[in-house]
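Asker: These are the structures, in structure tokens.
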Structure P
Amino acid sequence: MKITDWAHSKKEFELKKIGKGVYRLSNIPQDLEAYYNFKDYISHQNEKKTLTEKIYQFVKKFMFGRKLKVIQQHTNKKNLRILDYGCGVGEFVSYLKNKRHEAEGFEPNEKARRVALENGVKLIDTLSKENKYDVICLYHVLEHIEDLDKKLKQLHQQLNDKGILIVAVPNHDAYDAKHYKTFWAAWDVPRHIWHFNKIGLKNTIESYSFKLIKTMPLWFDALYISMVSETFKNSSRLKGLLIGVISNLKALLTKNYSSNQFVFKKVK
């Protein structure tokens, strides 16, 4: 399957199916970092200039409380050690710290990392076996990791016994993905290397000694992704908003939401 990087380079990339519900980018650029360094890449900024940026930042901050609630529902401790892996500019880390949790972030992108450090966010440089966590979060990060096998083994080691791994990824079986096809913004090649449906993600993570204990939809993702997808077609964001609503309504029956967050427990 060939997908164009509509967001930035306009270059074409190929995805290959490597398992049930799993696709992987087959031609990863050597200069992959350069594909993140453009002004419209919202994940690594906290500006609120355009309507899309304002909506993104509002929803992101609204979701901080929802994310913490999910964490608290699946842990017994009051004061948790939490790692936000792929933390961007570190806003969720700061939120967790303000809620009296011991929170740290990891961010490989230099630009985002610099902003996080300027804002006083505690970052780690590398994963260490001695540095254990109760919870590790990867919100729309897993799909960016090139060596997924190595990273999932490391993340398993970083968790305390019965620790929690929370993963959020897009779902290529969602209605909005089917509707937009190659224009679906969540393909986001080459930045997104991995692409999963719900079964593909579950099987991948559970093969590293984790057990899925909860799956929850991320309702706002369908709206945002559909709005961005419409811009790739030079169409109205309002049309995208409608498609996002339709996608969520259809998902009430199919359970194939545009994005989901998965809660896994370390089992051994």
Structure Q
Amino acid sequence: GVIEAILDSCSSSESTAVPLSAADSALVELKWTEPPQLNRIINEAARFIDNLIDDLDFYVYRYDSYGKNFIKSCNCSPDAYIQMALQLAYYKLYGKLTATYESASTRRFDLGRVDCIRSATWETLQWVSAMAQSDGDPLNQTKRETEKLALFDAAMKKQTEIMLDNIMGQGIDIHLLGLREQSKLMDMPMTLFNDESYRKINHFSLSTSQVPTKYGFMGYGPVVPDGYGASYNIFGDHVIFCISAFYSSQMTSSPRFAQSLEESLSSIQSLLQARPTSQTQP
């Protein structure tokens, strides 16, 4: 991306001097006349931005136990795998899933940008519920692990299907966005877009994205006041997460989410290592 190109240029040992003409070097100071009202607005905007910065609970977390190499050795998609870990981490903290956004590129289409991969599926709920349950039956450990593996495989399969549907233009969010904006232009209100269920499915308490940059990590803030931002970069032997939330929220904590994420990643590894070697994920 653009940032990587800039960083590459800054770190390059090659530099080209740009000749300056006399006109270029004749710098002229620009003096601004600030009306009192404008100066007040600028100061208010600066305070607003400072408050937003101070409120950002930003936590960079590096998971060192394994990375892409182990995940691929289990015949799993690394991106889908991390999405499952994020879902389990959220469920362990809140006892439920939430509307989740993961960007899916649609740039293969003219004027295409992104659509939304919704990772909080029924299949995912069944799996995270099984993973988070208490170990109350020590005599039936093998069966429980087998069931959890089957549920994990089903959740991974569904996640992959949704991802493929989205990048092929079969997602729902951009189509609904187009209908919503067109209804505004035509002054034709649609009850769907005022429905409580529509509001809930678009309240993305978990906003996620894989950011494959060679410079370690890149992060962003949450998109709702009581939500998390969660970008991740998957390397061969580790994964770097950028977890963000707002200090002003009573619901969220970036370090607490990172701790739950660490536990979830370790639990998934233990689960997959329990799979009989003769079995492979479908």
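Each reported figure results from applying straightforward, stated rules to the coordinates on display, with no laboratory input. Worth saying up front: this structure is predicted, and the values here are computed from it rather than measured. Cβ atoms are built from the backbone, for glycine too; each structure is taken alone.
Asker: Name the one structure among P, Q that distance in nm of label points 7 Å out along Cα→Cβ at positions 37 and 69 of 4.0 was derived from. Don't skip to the answer; put the middle values down first.
Answerer: Numbers: P: 4.0; Q: 6.5.
Going through each structure in turn, the value belongs to P.
Asker: Given a value of 26 for relative contact order in percent (Cα under 8 Å, 6 or more apart), calculated from one of P, Q, which structure does it belong to?
Answerer: Q
Asker: Among the shown structures P, Q, from which was the value -11500 of helix-only ellipticity at 222 nm (-39500 (n - 2.57) for each DSSP H run of 4 or more, over all residues; to 500) calculated?
Answerer: Computing helix-only ellipticity at 222 nm (-39500 (n - 2.57) for each DSSP H run of 4 or more, over all residues; to 500) on every structure in P, Q gives -11500 only for P.
Asker: For volume of the Cα convex hull per residue in Å³, which of the structures P, Q scores highest?
Answerer: Q
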